[in-house]
1. I have -2500 for helix-only ellipticity at 222 nm (-39500 (n - 2.57) for each DSSP H run of 4 or more, over all residues; to 500), calculated from one of the structures I, II. Which structure is it?
2. Hey, distance in nm of label points 7 Å out along Cα→Cβ at positions 49 and 73 derived from one of I, II reads 3.6; which structure?
3. State the single structure among I, II that was used to calculate P(r) over Cα pairs in 10 Å bins from 0, in percent, giving 20, 63, 17.
4. Work out relative contact order in percent (Cα under 8 Å, 6 or more apart) for each of structures I, II, then name the structure with the largest result.
Structure I
Amino acid sequence: MGSNGNKDSISNDTIGKVITCKAAVAYGLGQPLVVEDIRVDPPQKMELRIRVLFTSICHTDLTYWRGQDEAQRIYPRIFGHEASG
């Protein structure tokens, strides 16, 4: 809940701090995604932190997960850059 009591606002409590959130992590080509808690560093210069409520896996993510693009075979990896919320 945000500092003003509004559940939709972002809390000032996390400014400049490491946070923990859920992520679906891929550890290798075609392996099942593992939902786990990850630590996220505070934003650096020219970055910002947003609250993501929903995300999806797009065709590009599937291509990388299947290993069809050799240049993108970097693991562990967190997919889901098409966010909303």
Structure II
Amino acid sequence: MKLTVNKPIFAESASTLVNLASQYPSTILIKKDHWVVDAKSLLGVLALSLQPDQTVEVDVQGEDEAAFTEELLGTGYFSQA
């Protein structure tokens, strides 16, 4: 699914995102340009340097896509692209 970044993803927000992703057994990948990182990796998420109005693709490989998407959108960090 494609999402638009609403708020910059730095230390605290990146930690929140990683903790949220870590609650799910599925593999969750975030894709930006040529980067593909594991959403459960703090260093990976920080490396993306996500800024408002950027578009990323989130790929949930497993049965948790709907639940994860709902929680992720609930953080306010992202919105549907």
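1. I
2. I
3. II
4. II
A short reminder: the numbers here are calculations on the coordinates, not readings from a lab. Nothing here was measured: the structure is a model prediction, and the numbers come from that model. Cβ atoms are built from the backbone, for glycine too; each structure is taken alone.
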